[in-house]
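Structures for review follow.
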Structure 1
Amino acid sequence: MSLHKLPRSCGMKPVVAAFAEAEAAEAPKARAKEVEICHANEIPLGGRRIVQIGHLSIGVFHLAGGFHAVRNVCPHQGAELCKGTVHGTYKPGEVGEFIPALPGRVLRCPWHGWEFDIVTGKGLHDAKDRVSTYEVRVRENGCLVVVV
């Protein structure tokens with residue numbers, strides 16, 4: 001059994017389980033509707049664009065590994081999550097041990113600092129929390145589409 005599927009009863013601390021799941025994550029599940037949002041060169045590397053698609057507010061991020069989309073609502077208290085800062089974080093370790101993790105792909109909520117992996121939507125503070133993620137495709141003409 002892989003670490004990211006271990007139940008809490010296995011003695012794994014919730015934050016360790018959250019990191020294990022983020023590191024073993026797969027791409028978002030396929031959805032049906034493609035919505036064109038802009039040309040890829042309109043979002044610079046390290047940048048973002050928040051778009052409204054129907055009733056959904058979604059943040060599209062241009063990370064070193066490509067484009068990723070996250071629902072713009074923090075599950076904690078409903079803040080506009082995608083207006084938060086993007087950075088890396090650290091894995092749990094021994095006292096005084098700092099192990100860098102997820103460089104440039106952690107989104108921190110602007111209200112209370114809850115952290116989420118932009119690529120997977122996984123909350124890094126708890127093994128169960130997450131935000132919705134959406135597939136982003138780059139068409140041959142360079143246009144970005146979000147699949148909702």
Structure 2
Amino acid sequence: MPILRPRGRTMLRRALALRCPHCGGGPAFVTWRRLMPSCPVCGLRFERGERGYWLGSYFFNLIAIETVFVAWMVAFLAATWPDPPWDFFQLGTAALMLVTPIAGFPFSRTLFVAFDLWVRPAAPEDFAAPHEPARRRLLPDD
């Protein structure tokens with residue numbers, strides 16, 4: 001059975017809503033920092049089997065931080081030129097650079113999964129649930 005491939009805009013919209021980019025099911029996160037291992041609706045594994053997979057999401061978060069910084073700097077200097085209050089600028093920049101990565105963390109994860117699905121469409125093995133054998137508990141009688 002062929003796997004349907006969602007459009008790029010659809011995956012982007014779903015990722016920004018912190019849902020599964022493939023099917024839109026969710027929730028994708030257990031907590032603000034902890035992504036579920038797979039989508040509860042379609043079963044897509046969010047980590048697609050490569051070592052260092054989440055480095056891409058860190059890169060997305062870094063790009064977001066840099067974009068926010070440049071927008072803040074341009075807007076602040078344009079609004080306060082020719083005599084910007086540099087002390088406020090430094091404090092505001094430090095606060096913004098501390099808040100942005102934390103606030104953007106879950107979005108960078110789902111956006112990276114959406115980007116990865118756009119570049120490398122889902123295959124049947126991406127939906128296979130990981131199988132881990134149950135541990136046998138030894139009883140005193142054994």
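Overview of results
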| quantity | calculated |
| --- | --- |
| Test item: volume of the Cα convex hull per residue in Å³ calculated as 165, pick one of 1, 2 | 2 |
| Structure with the greatest value (metric relative contact order in percent (Cα under 8 Å, 6 or more apart), set 1, 2) | 2 |
| log10 I(q)/I(0) by the Debye sum over Cα atoms at q = 0.13, 0.17, 0.28 Å⁻¹, for residues 65-112 alone derived as -0.39, -0.61, -1.01 - corresponding label from 1, 2 | 1 |
| For -17000 (helix-only ellipticity at 222 nm (-39500 (n - 2.57) for each DSSP H run of 4 or more, over all residues; to 500), calculated) the corresponding structure among 1, 2 | 2 |
| Which of 1, 2 leads on distance in nm of label points 7 Å out along Cα→Cβ at positions 41 and 97, largest value | 1 |
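Read the figures in this text as sums done on the coordinates, not as results from a lab. Computed from a predicted model, the values in this text were never measured in an experiment. Cβ atoms are built from the backbone, for glycine too; each structure is taken alone.
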